[in-house]
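**Q** Following this line, the structures themselves.
What follows is calculated from the coordinates using simple rules that are stated; it is not laboratory data. Just so it is clear, the model here is predicted, and its values are computed rather than measured. Cβ atoms are built from the backbone, for glycine too; each structure is taken alone.
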Structure P
């Protein structure tokens with residue numbers, strides 16, 4: 001079960017990092033520092049008060065940025081370069097005591113899991129931002145925070161159940177992302193047509209003058 005628990009922690013932390021990496025770091029750091037769980041040696045750095053404080057500060061910033069229409073999409077774009085590498089690193093660190101080949105595999109798979117959840121989150125937010133009201137953004141953001149915490153809890157307490165659920169989520173994401181991509185392209189075409197200047201009216205063709213022949 002130790003192997004299963006390690007894989008569940010690595011996969012869960014990587015997948016959740018694609019949604020909210022600061023929440024992942026904060027939750028793991030607090031659980032480790034308060035003694036509720038024993039972190040793998042390579043993740044013990046998360047228990048450092050400076051790391052917990054920095055993660056908490058950035059979580060607060062993301063809490064509001066993630067709920068503001070338009071700002072959330074810019075925030076997601078920037079965090080493409082943060083969430084995915086962080087997911088890969090956390091997954092590798094969670095299995096740091098195992099064979100180096102397993103650690104490298106965890107790095108690759110962790111990056112893929114973080115990329116999939118990040119793509120689903122960012123793409124869905126673009127779709128929600130076509131709505132003029134902010135309620136949907138708040139609902140989506142709060143739901144994502146709950147999912148991150150619940151996912152980590154399940155990975156730590158019920159690793160087998162979590163891995164089965166994660167496999168279902170991955171299958172759904174594979175099915176969902178192409179449809180989301182087509183929807184995003186349609187939104188982009190609609191926005192481009194809306195903001196494009198109207199085409200100038202064409203010059204009317206001069207009427208053809210027919211010469212009258214002699215009778």
Structure Q
């Protein structure tokens with residue numbers, strides 16, 4: 001699937017790629033509606049009917065990923081509520097072995113995430129992923145999500161890389177398409193971002209089932 005001799009830099013998404021998306025899906029689809037319903041004195045079905053259109057309207061923007069934005073919009077302490085279910089934060093199988101093998105092969109390992117820094121710190125505290133990475137870059141530094149091509153310009157200024165010798169692994173099709181339009185040559189999707197849901201169709205992209213598929 002990959003010629004590792006032609007790759008120097010590996011850009012890695014976090015949620016759904018290195019980490020199981022089950023935490024995020026459960027948090028936004030179940031835990032937030034539950035806490036919102038309690039606060040507003042409504043049942044959880046009514047809370048979902050009110051919240052889900054709000055969530056959809058923010059998709060693809062930096063606000064969708066912003067803990068502070070949703071705390072203000074919903075009147076809830078989102079960062080604190082994430083801690084209530086942080087036992088669900090989990091690393092996908094064979095990720096650590098993959099990252100450590102990249103180091104042995106002198107590949108630059110860069111986490112590039114849309115996650116807000118408060119979410120990022122919580123997940124790093126739970127997983128210690130940072131011990132297996134060379135750089136961590138949060139899209140909130142640029143106020144642009146990875147779905148927008150301008151993000152990649154900002155990233156390139158912050159972290160010069162050769163687009164022809166870079167690999168991006170990401171579970172988001174809009175992000176992969178944005179990176180492709182920018183000119184990143186090597187792109188891989190993720191078939192199983194959420195361990196509790198059926199595999200995802202990667203459409204026009206090659207995709208991994210497990211990081212063993214591409215471990216050098």
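**Q** Kindly point out which one of P, Q the value 1.03 was derived from, the read-out being Cα Rg over 2.2 N^0.38 Å.
**A** Working through the options, I get structure Q.
**Q** Follow-up. To which of P, Q does the computed value 0.20 (FRET efficiency 1/(1 + (r/R0)^6) of positions 26 and 162 (r between Cβ atoms, R0 = 30 Å, to 0.05)) belong?
**A** Label of the source structure: Q.
**Q** Volume of the Cα convex hull per residue in Å³, for residues 90-137 alone computed as 68: which structure among P, Q?
**A** Q
**Q** Using helix-only ellipticity at 222 nm (-39500 (n - 2.57) for each DSSP H run of 4 or more, over all residues; to 500) as the calculated read-out, with -27000 as its value, let me know the right label among P, Q.
**A** Only structure P yields this read-out.
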